[in-house]
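So, here's a batch of structures to check.
Every read-out reported here was derived from the displayed coordinates using simple, explicitly stated rules and does not represent laboratory data. On a predicted model such as this, the values are computed, not experimentally measured, just so you know. Cβ atoms are built from the backbone, for glycine too; each structure is taken alone.
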Structure I
Amino acid sequence: MKTLSNKVAIVTGASSGIGRAAAKLFAQQGAKVIASARRENELNTLVDEIVAAGGQAKALAGDITSESYAKALVDLAISEFGGLDIAFNNAGILGSDDAITDLSLEDWENTLRINLTGCFLGAKYQIPAMANGGSLIFTSSFVGCTIGMPNKVAYAASKAGVTGLVKALASEYGAQGIRVNALLPGGTITPMADQFGTSPEVIEFVEGMHALKRRAEPEEIAKAAMYLASDAASFVTGTSMLVDGGVSISKT
């Protein structure tokens, strides 16, 4: 039997990077996937690939900071596939590179709205749909949780907020069989990570921060998300799971 057979999963940020890899992997392992992102064309391409490979998926494009969209994703999971078992709240942005003295209130609020409020809205509607228990997974980051990084104050604050949200939800809904965990990836080869820079010098610097001296492929992070989604993690909740190639402990 496949790892996620007969499960229904929402994956946000599914148009590229970690979210796309996770949506494909979840579907390969038997999950029926609701793919979420802002870019409709990319989502439709993803769904076509999943269906062509024998999986099941539906796309719904929208803005995760919209409460009506958060509800619509859950409604679609129920109407198309009969319920909800897994939600991988992965969508996010890096936000501004400005120091706090130059950071605009608009940039601060936009980063927190997408990275943290989007998770709150997702959970608000996903939890009631998990009548038979389930797994909520949130993409946080080592930034703001295990290390500090200059000029990333909004990003760090938002991701630290996600880990706090996870702990509160895990304690509040554990008795209902709902597990809640944060995934903390290290440097990963994604379009969002390219915002740090794509020159050989920048890539070498980023890779050197990690104990493994390389960046992750999106599929490696997706496998960690699948573990948290699966019954293999049946006694795992309230955790901040580092999948960071040792960037949090490396000093070399």
Structure II
Amino acid sequence: MAKADDTENRAYYDDFSGWYERERGRGYHAMLDDLELDAVSEYARHQRVLEVGCGTGLVLSRLKETTRSARGLDVSPGMVRRAQARGLEVVLGSATAIPFADNSFDLTCSFKVLAHIPELGRAVAEMARVTRVGGHIAIELYNPWSLRYLAKRIAGPQPISDGRTEADVYTRWDPPTVVPKILPPGMRLVSLRGIRVLTPAAFVHKVPVLGRGLAYAEKLASRSPLRWLGGFIVAIAHKDA
């Protein structure tokens, strides 16, 4: 089952790799990257970090600036090639069979990837395995208790390449209450952030004044009680044993 899922995801993300950065690095997507990095910054600084599903390395390249070491893993050869072209240390591999030894990292993180893995528990367990005792994992889920979920239902699958749409990849939606249930033994939830709490649609971030104001509001909301309504949920767990 895992091999079949990896094959399908590899083909999807290989197609996506050519389009991946068209909208990245500005507006809505830059805001998401900023909030995700803010969620893990205190756990990543001067540490050994692994990003599972690093794509073309946009987030990983920023993690590299403040960490002791930053490595990446991705299932797509196309994504890996683009990340390596940035000078990043990235290997080809699966989130459900991470090709690193136990206790190799201080922080293992994954953004916008676990929602596309049917064997979510297995992937989270693998992230915990390669993290040392005393370290942390950061997992990001797609939240059905959100404006983003509603917008996706209304708009339908969007194109990701000339021949594919978002409907061509498995996608799961898990509420924040799932987090404690999927953490393996020895892992303890210590922080939860909501990403994209207030944004009704991505395009509003293209409006200069509105976009800047909304980005600031999103940063405040990510730590507030409203975080439970974030389109993305970033959960940080400590490895006690």
Query - distance in nm of label points 7 Å out along Cα→Cβ at positions 35 and 59 from the coordinates reads 0.6; which among I, II - result: I
Report summary line: For distance in nm of label points 7 Å out along Cα→Cβ at positions 163 and 211, structure among I, II ranking highest is II
Query raised in the report: Hey, helix-only ellipticity at 222 nm (-39500 (n - 2.57) for each DSSP H run of 4 or more, over all residues; to 500) derived from one of I, II reads -11000; which structure?
Result: II
Query raised in the report: For FRET efficiency 1/(1 + (r/R0)^6) of positions 27 and 179 (r between Cβ atoms, R0 = 25 Å, to 0.05), which of the structures I, II scores highest?
Result: I
Query raised in the report: Here Kirkwood radius over Cα pairs in Å, for residues 99-226 alone was calculated and came to 16.2; which of the structures I, II was it taken from?
Result: I
